[in-house]
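The following blocks contain the structures, represented as structure tokens.
Every read-out reported here was derived from the displayed coordinates using simple, explicitly stated rules and does not represent laboratory data. Everything quoted here is computed from the prediction, not taken from an experiment. Cβ atoms are built from the backbone, for glycine too; each structure is taken alone.
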Structure 1
Amino acid sequence: MTNALLHDSVDQGLSLSDIDKELIGNVPDLSPLETVRHSCAHIMAIAVQKLFPETKVTIGPSTDVGFYYDFDTPQTFTAEDLTRIEAEMKAIITADIPFVRESISRDEALKLFADMNEPYKIEIIKAIETQTELTVYKTGDWLDLCRGPHVESSGKIKAFKLLSVAGAYWRGDENKQMLQRIYGTAHIDKKQLKIQLQQIEEAKKRDHRKLGKALDLFSIDPTIGGGLVLWHPKGARIRYLIEEFWRKAHYDNGYELVSSPHVARDELWKTSGHLEFYQENMYSGMDVDGQQYLVKPMNCPFHVSIYKQGLYSYRNLPCRWAELGTVYRYERSGVLHGLLRVRGFTQDDAHIFMAIEQLADELSKTVTFCLKMLRVFGFEDFKLCLATRPEKFVGDTELWDKAETALYDVLKQSNIAYDVDHGGGAFYGPKIDIKLFDSLGREWQCSTIQVDFNLPERFNLLYAAQDGSRQRIVMVHRALLGSIERFFAILVEHYAGAFPTWLAPIQARIITVSEKQEQWATTVLEALKKKNVRAEVDFSADKLGAKIRRAQMEKIPNMIICGDKEVSTQTVSLRKRTGEQLNAQPLDDLINTIVEASCFPVL
């Protein structure tokens, strides 16, 4: 998700390259809203240093949903402190103090911030060796190293709110100082601020960590390890349904399923380049018979190895191989976040091996398949992003041009809004990212379709062409859901835990009014189970209203009421999760209604 509305106790800080972008270079072309938020971050920093003079400042950028500023302070910010800071910010805004931009030399900047005893600013300036002239913004007697832009004066800020506090490592390095990050948001007017604050409150209610516990779906036990998920029966049932639908959809769309080990010798990872470029994210291996084995962070080298077991003819291509492969990646403890950021996860991976002439058609099929898959799970709004060739790349320029042309054509044919990140592709190939918007309008990055010229070269992947020659394979990496864990979290928040009937772990609960209806309720239960409906019965001594409320809290889509009237007429009454009621229904008709809603959707 881009700039989540809610924050963990520890967030990742910006790297030095990100800091450079925030503080040096030409004045960026920010929107009016971004400018307001950036200015509000400065006003917050002024207020913090006035209230807590021992505080050292670092950086304070705007984000997609607001702004933040990172502080080094012995003060542990509390909710009461945020209230005080807000009040001081309002006073600064009322004073309508101008924002004044000044250019100074690098040496002047070093002396200025040394006199101010701001070590983080000095560290930033020293790291910017190529920049001889810097800019600062003054607001009254307070100033900050910044490239801007800002509003004309503090009085232009009309609507803001401080939201939360989190920890953040300086420069995103867990070995460096832990800072305190205050998040806030601002808008052009109070109406838009109110809308966003309402959305934030709704997002809190939908937090998958909160609902995961309330609905008994999953847990993460620190005695087992951070970022390692325990799936409880109900959550595991939903996961099973997602995976079974995924498998069927892949077989129906021309894929074959493969499976690979969790570990491999270090030789594989040397050939693939992971030991050179990705080792810091890999878990230490184990010694087996004098050879070093490592836990896999990715599935692709295994699929490549399967391809290399024989020489494929052009007649056999493309090979579409998919796997729900569990991988392990080292993530710093500060960035772990429920199911959204974990250390062990199952990736819905696929790799397509093809001739370059097949690339355009395969990319088009893959994007179509991806969008169909996401729509089945209830998502309708998407945005695509194409990342093109960077300055440093592997592969032939002509191949890159063909791949990018094919991706451009796919984007144009999709009739979906798209962006182009010029030069933003990986060194080994261009890609399309598919971003979806959930029921709250939040943006999530799930699906990626990545062309790869690197692994075919590293592993010398060839096929027998029609003229008998050996030609290089083109490879496409493709993930539709991203990872099962992350996609599950998105689904929980999208539906607020109220899954559609086909995904609900319990599709129907039979509720009796008293013990006199138990025999009929048991008959109804057996009839439902014969039709493979996931049903259970509530024989507790609680009153009817309490039983219904409990089922509502558990987000069960169908509540089947059995009272004296239903027993005497051999019928049932249905109360849906939405509140809709259907009284005195013939049992067979009710079962057919639930069964119809329980079937896998048609892709």
Structure 2
Amino acid sequence: MKKIIKEKIIIAFLINFLLAFMLLIFGPSEIFFSNVTEFEFVYGEFAGYMTLFAVAGTIVFTLIFSVLPDKAYRAVMSVIFAFSVGGYIQVMFLNKNLDLLGVNPEGYKVGTGQSVGNLIVWLVIIVGVIVLAFWKSEIWKKTVMYLSVFLLLIQAVALVSLTVSAREEAYVYPEGKWHLSGENQYTVSADKNVIVIILDYFSNQYIEPLLTAYPDAVDFLHDFTYYNNMDCVYFGTFPSLPHMLTGQEVDMDVGINEWCENIWNNESTEEFYDMLSEQNFVANVYTPDTNILCGLNSPEILDGKLSNVVNSSQEIDIFYKLLFKTMAKMSSYRMFPDILKPYFYANIDEYSNIVEVKENKINHENYDFYKGLTEKRLTADSKSNYYIVQHIMGPHLYTTDEAGNYKENSTLEETTKGCMVIVNEYLNQLKDLGVYDDATIIITADHGGPYDSQVIFYMKEPQEKHDVSPVNTAPVSFADYMPTIAEAVGVDYTKYGKSVHDYEQDEERTRTVWLRMYSEDYPSVPCYTGDKTGDSNVYFGYTYTGDVSELLKQTEIGPSEIVPIVDSYF
């Protein structure tokens, strides 16, 4: 009897520890080390604690399961073991272009065929292990014991390799750090303002469902001209945002870090920001992730261009409960079958909210920006003119209600309406300060969806007034963004290109949208961080003449051009 109990305890411990090791130790570690540049916390903040959770949980469940009747014991142990084996196979072979960082506003979506095929694999594993447990119990015992040890060993070796080869920033917080400061996020000029509010992921195709649900949602923008044919050139905040801020096209022949260094040290870029300084403009860009602008280069390369780049230490608070919960969710999401993944999908705001900067934080989430706006309120600076780029989450995540506040599992319509409420409050506070009429204001997005890659673009020029917002069908583009800003500043903008005002309504213009994609016809490339294989390896170029309907037709036909890249952002 003692021998049987001892055997049950050993098997139960191995099976439970394998699952705990995969979910709470190895999974979170591999996710962290593969995406270390995306996290603001270091490995030691969670690794030790989650190891303790894994060991304690293993001991508790081992004691509980070991006293079960034999048949119940074998059934339970078989299911747990099958989940470990299935999880290993899922991670190694079945996950395809998995969005671990939660950048898809609609969460985890796969085709029915893939989901069914994936479920069949899992059912075969689970049923196979259970059948073996009741048909050949002695073989089952040896199989689960030896295979558990084997899977533990190979993942333990991989974990050691990850920890030894990780860069220093995975373990140590920097003493000083170049970063963008949010100190003046709610400050504008008392004189001249050029203000750009970027609502992330706001396709111009979202206007129709917004107005269907809320017919008066954009009535407050009556002074703005709506350009309904705005092409964003590149899908994704990277490379769209650095392209907008520098005017430099993506060089697909060099890596991301080299391109980022080149565009900020480019003569044209330096001349543009020097021009702003000469016109007594400060240039404040509020986006929380400087990697989008700089790659792995220090944000010091922004010094002399952006006025709110500083070099100082940042005190932070870490919300440990959210940290442990999010890392466990991300690990489970990676490991579990497709049918369960939606329940463990962690949106980008979940892990970005784990760390909070105590002072001069840039408020990026819609509801955080709105809260800061209503509590602090805009103030006016009489010393300088201001060029402001406010990049907020927009409908990139559906976590905003129709009033601009936080709401989990919101809808596209509610989120876009909430965004408009936030913009309206910002404009009203500009009016209260008496600076609205003289300001140039643009309400736009950095990109739309992967294929509906046209964006909203509302623009109000100084003293522009209308009862109803006029619609302009000119074929404009973010290639025209920097000249448009230079024009608004009041200098000769033609050296930078054409502004949006240089195109006629219904003018024919051929444009190309570039989407980062993965093609099996091209070799895989590394991520720009150097820690993992990239999710994309090419850019698909979709060339069209006309409006968004022509773009959508071209995406159905296929890319006009495919260009391999050196490395991938994700």
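Can you spot which of 1, 2 the value -11500 was calculated from, given it is helix-only ellipticity at 222 nm (-39500 (n - 2.57) for each DSSP H run of 4 or more, over all residues; to 500)? List each step's numbers first, then the result.
Working: 1: -11500; 2: -13500.
It was calculated from structure 1.
Figure out for me which of the structures 1, 2 the number 3.2 belongs to, where distance in nm of label points 7 Å out along Cα→Cβ at positions 113 and 209 was derived from the coordinates. Source structure: 1. Relative contact order in percent (Cα under 8 Å, 6 or more apart) was computed and gave 22; which structure, 1, 2, did it come from? Derived from 2, not from the others.
Which structure, out of 1, 2, was distance in nm of label points 7 Å out along Cα→Cβ at positions 249 and 417 derived from, given a value of 2.4?
On the way: 1: 2.4; 2: 4.3.
Computing distance in nm of label points 7 Å out along Cα→Cβ at positions 249 and 417 on every structure in 1, 2 gives 2.4 only for 1.
With percent of Cα pairs over 41 Å apart as the yardstick, tell me which of 1, 2 scores highest.
On the way: 1: 39; 2: 30.
Comparing 1, 2 by percent of Cα pairs over 41 Å apart, the maximum is at 1.
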